[in-house]
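Every number here is computed from the coordinates shown, using simple stated rules; none is lab data. This is a predicted model, so every value here is computed, not measured. Cβ atoms are built from the backbone, for glycine too; each structure is taken alone.
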Structure P
Amino acid sequence: MPEIFLAALETAGLGWLVLTTIVAGVVYGFSGFGAALIFMPVAVIFLPPAVAIAVFSVSALSSFVTVYPRAVPLVDRKAVTILILSAACAASFGLWVLRVVDVTAIRWVVVSICAVTLIALMAGWRYAVTPTLGTRIAIGCATGFVGGVSGLLGPIMVLFQLAGRDAIATTRATTVVFLTTTSLLLLPLMYLQGLLTPTAVMLGIVLLVPYGAGSLLGQALFTPRWERFYRAAAYAIIAAATLMGLPLWDTL
């Protein structure tokens, strides 16, 4: 155990990872989304994609103590359960793709998903119909696959939620419950495919406190009437993280 802990502390770019984790936690705490969009583009600079996904999934478990309890009473439990189960089923296939695809290609996938999601959110796209069971299953499966291959469980789900007509508090709560629960379910799926290493788990544990502290701060700052400000701030931080994560910088 001490050896694994020391190995985690010797991770290249640990300071940047800690700082990024805190910022990701703050954004997640006040907006209910954006943590992986901030963490993953930066993390894959220093870590292999599979390790970065495992690290984030472990650190995100702090949400069960920080933001999850307040979110649960506000969600449509049947709807969010369908999304979670569908995502968990599809995530295994995404993880398999992660194992066989080139690392640089995955990094491009990560930043591309971040950029497309950000553009869609900023454009203010909305839908006016009530989602059906089939729609929720499709959204869950798409989210799970993308989450497995890139670590980004949020983008499709967040776009689906923000494009609806729910109140901001309900939308935020639904994304919190979905993302926190699916992050937990992703860990055993990664273990079964040999992608969950002791060092990755330990590094995730090291980042539990920074992520949790950031989430608590973000939650304390959350005020529904300041929705536009919070979204604008989250979008700006996500954009910066996406630019930092471009593989182009490796050649400079």
Structure Q
Amino acid sequence: MIYTGPLRKMNAQLTEEISYNLPIGDNLVSMNELIGNEITLKYEHQILCKECGRETVKSFNQGFCYTCFKNSPAAADWIIHPELSKAHLGIEDRDLEFEKSVQLKPHVVYLSLTSGIKVGITRGTQVPTRWIDQGAVKAIKLAETPNRYLAGMIEVSLKEHMADKTNWRQMLTNVYPDVDLISEKHKVMELLGDEYLQYVPKEDQPIILNYPVLEYPVKLKSIGFDKVPEYTGKLTGIKGQYLMFANGIVLNVRKHEGYVVSLEF
């Protein structure tokens, strides 16, 4: 079986073991069914912008052409830095209507355990997808806010006390400390300013995430289509947005959004 088309980040569903589907062109491939089997991924030397669909010689910010990267509201700075959101003030960055549709929706500030404990934010509709995408083994809500700006300000206030990045190597080798997220949440609450405590939910139960991995590697080697345009190997697992192969080879699917690829199995 061969599927060909531009890649998009894998869709994931919270089940007893995370269920992954890979969008490739017009097809949606169930990746869990391929674990334990040999697959071939071949880059067709074409990249299509995930925003406008035009061909681009280089992918910017995980799938945009340069024009969309510079002009699309979906690639604006507030996406990465939510504290820069201004829609709640009626101030436009690139497209006020788009910004209102995202920034003025409920957001969640969370603690997750990946390679260690980190703080992050996501739209309420992206729970638990965001946690799965980053390879968290468990996560808990810290605050629920009515807009993106407030969530961003809470995150910024906590960054000096804790990490907001994931060590992808430790995440993929499944190395993380044994911590109680409920206890950690209570510790973090003491760091919050009084103006933010009203957004802390009473719910204290973390979500546990189990990934479809046959065996975690000890050593890793990350590959990408720009240097390795074709790769054949045994798929041994999926975690976050990474495909994991025998011998510690890993491929970040999200990094290659827009790349036109053939998947054969």
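Here are the numbers for the structure shown:
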read-out: Ranking P, Q by FRET efficiency 1/(1 + (r/R0)^6) of positions 52 and 204 (r between Cβ atoms, R0 = 25 Å, to 0.05), the structure that comes out highest; value: P
read-out: Parent structure of the calculated result 0.40, given that FRET efficiency 1/(1 + (r/R0)^6) of positions 20 and 132 (r between Cβ atoms, R0 = 35 Å, to 0.05) is the read-out and P, Q the choices; value: P
read-out: If Rg and Dmax of the Cα atoms in Å, for residues 100-195 alone is computed and equals 14.3, 42, the structure in P, Q; value: P
read-out: At a computed 42 (relative contact order in percent (Cα under 8 Å, 6 or more apart)), which of P, Q; value: P
read-out: Highest-scoring label, criterion being distance in nm of label points 7 Å out along Cα→Cβ at positions 28 and 164, among P, Q; value: Q
read-out: For -4500 (helix-only ellipticity at 222 nm (-39500 (n - 2.57) for each DSSP H run of 4 or more, over all residues; to 500), calculated) the corresponding structure among P, Q; value: Q
read-out: Comparison of P, Q by percent of Cα pairs over 28 Å apart - largest value held by; value: Q
read-out: Of the structures P, Q, the one that 14.6 was derived from, the read-out being mean count of other Cβ atoms within 10 Å over residues 172-179; value: Q
read-out: Which entry (P, Q) yields the derived value 3.4 for distance in nm of label points 7 Å out along Cα→Cβ at positions 44 and 228; value: P
read-out: Among P, Q, which structure scores highest (criterion: mean count of other Cβ atoms within 10 Å over residues 68-75); value: Q
